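What follows is a set of structures to go through.
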Structure I
Amino acid sequence: MKGHHFLPAFITIIVSYIAFHIYSASWIARNLALPPASARTLRLAFLLLAFFSPFTMFLRRHYMSPALDWFYAAGYAWMGIILLAGSVFFLADILNPPARRFLTPSGFQNFRIAFMAALGLIIIYSFYGGLKTPVVKELRLTVPGLPASMDGLKIAQISDMHIDSAYKLSKLSNIIDLINAQTPDLVFITGDLLDPGLDGPAQLQLGVLMRRLNPRLGVFGVLGNHEYYFGYEKSVAAYKDCGINLLRNEAADALGVRVIGLSDITTEKTTEKELTDLLAKYHTGGFSLLMSHQPLMFETMARAGDFVVFSGHVHRAQIFPFHIFVRLCYKYFYGLYRVNNSFIYVTSGAGAWGPPMRFLAPPEIPVITLGG
């Protein structure tokens, strides 16, 4: 892809994911003192399980069936479980030498049992974090030179819901109630609202729910990369049914507030020159609000003018220790950043992709109030 070099990180992720399976199987065999034949069987089973989640993703993208929701859920859940298991087992191995030195044999046995119990609690907590309704995160952003007309402007952001089945709609309903209670002036949908697996009836329900949003200046949105996976034309139609003013490399004015929306930079293979030309066309001076699903090329934006940028996509890595790999790809990982007189807020997102789990990366609904 032009301008974005994710292949090394992608290969690192795939190799590491398979290594997590082999390492976890070996750890279990070693610490449970399994006989050689049983240990080999366990390693083979875990190696096969390494392909379970990718197969689930492939199947869901090409064969959407509510009857298989349980199968999809299991495949995605395993992805999260093995990441957590490998991390906990690795930590246990790091602590093994001092534990052997200072603990009695029975104490050391309890030490290993404690790590297994901790893994179980972390997995349960991660499912809770992935399934719960996100909290509202209120921020006040002081912007030098902010026009008086934008002072006090309140913007709520929904990002990365990844709605691929009916059960996620109940969480969305709660989110909409929380946002309406905040009485924002604008609501921004910064992509990945949709995902493969969303069928017709659930899509109709989604449209009904989204139209309950009632900000004073309207609801605006951009497409994320998963909308392209869902189907470009289908996604455009779905956003329209939801009452979202979809901006595809274009701008709109909301009672004097300029809003610019970028189509997904990576999927569209947008170059820095193309981005600079687009911003020169639509940025009218002063401050503009800008939606960009992926937090990329922020420095280019900051050189082109003064913007408050709203992004998502990164999920704050969703499950630790995946943070390590995600940071290889994204300089702007989570939270508020500033370059020159431009700001970008990268949200952790309101939903979850893949595993319905979050660990050390809680979901959120940002509500940002601008001030001079």
Structure II
Amino acid sequence: MKNFLFIFLLPSWLFSQSDIYFINAGIGIERVKSDGTNRQVILAWDFVTPQGIALDLTNQKLYWTDWIANKIQRANLDGSNVETIIDTGLELPEGLEIDAENEKIYWVDSGTKKIQRANFDGSGVEDLVTYNLVNLDALALDLPAGKMYWSEWGDGAALGKVRRANLDGTQKEALVTIPDAIIKGIALDLTHGKVYWSDCSFNKIQRANLNGSQVEDIVAPGSGSPNAIDLDLLNGKVYWTDFGQQKIRRANLNGTNVQNVLTNNLNGLQDIVLNINELEASSNADETFWEKGFYPNPAKDYIKINGMEPGFELILYDQNGRQILTQTSAQIDIENLAVGQYFVQIFDANKQKYNLRFIKN
């Protein structure tokens, strides 16, 4: 019981509203709570012309690509301490992603037709994938499997594609090919083995298995045009920027219960990324905590969960809601994880879900 009580004694910021960072043309990079409140401009448009954004929550940094100035920059999450980390070799940098564990950034460049990566400080730039006659747009990483996924369009006879490869660019695969599609945002649900993408040609959000099979429509926003997307796996939500209707919207992962998050003073919406800090009260979020306890917390090398029995399963997430691992044993080895906050969902033999949080130091 001691460890169960400790969960509720964690700092209050762990239970605050989740933050949505988004690019709003004419204004800049903004931040708003997941209920649409407390909207703030983080970086003004006259300072940056961003296209893709990503969060390094371990070091509390915001990264973005500037597709006009051809730069990759970063700042603190409040927009202070702006740094340019790469300003050569770029022609039209767009989507980017963070590998916090290995301190790498990955990005796509539609001008050079490349997927590249570098160290957090911009050193050690590597070319991973090079294409011709294609527009690269967004990127997602499956770090446990050593894979990266990306969206592209305009290849050959106007084919939109979802592709993947190893993190070093080898073993390229075309997973999904859709004629005349303009595939933009991309996101991964590793818990359920799904890849999500937005198509602003056919005005829909779709998903498939990670191997590209069983493609299905999730959201068809009518006259809208879904652009960037991100997933809140802890609460079972998909968020997206609607370029056509100028809204930020969300729905359940299966596309039901579409809601408007933000609708005013929006123009030319581009990328969106979530900083997930809580289990929101929703039909998909079971807020029952694991009363049997766990130890230690904070932890450095491992955590041990009391009361795990045969038939139980646990899933470990980082603070972006991205799955780290799935296992049935009671001890979670965390020695190689980055410092920060992590979430665990435990499923008993009857598939009842319980939650706990811990700090890796």
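Values in this text are rule-based calculations from the coordinates and carry no lab data. Remember, predicted model here, so these are calculated numbers, not experimental data. Cβ atoms are built from the backbone, for glycine too; each structure is taken alone.
Hey, log10 I(q)/I(0) by the Debye sum over Cα atoms at q = 0.14, 0.15 Å⁻¹, for residues 240-303 alone derived from one of I, II reads -0.40, -0.46; which structure?
Values: I: -0.40, -0.46; II: -0.65, -0.69.
Source structure for this number: I.
In terms of distance in nm of label points 7 Å out along Cα→Cβ at positions 256 and 296, the structure with the greatest value among I, II is II. Work out the source of -15500 here, i.e. which of I, II gives that when helix-only ellipticity at 222 nm (-39500 (n - 2.57) for each DSSP H run of 4 or more, over all residues; to 500) is computed. Of the options listed, only I reproduces it.
On Kirkwood radius over Cα pairs in Å, which of the structures labelled I, II is highest? The partial results should precede the final answer.
Values: I: 22.1; II: 20.8.
Biggest value here belongs to I.
Between structures I, II, the greatest calculated value of relative contact order in percent (Cα under 8 Å, 6 or more apart) is seen in I. Looking at mean count of other Cβ atoms within 10 Å over residues 96-103 over structures I, II, structure II comes out largest.
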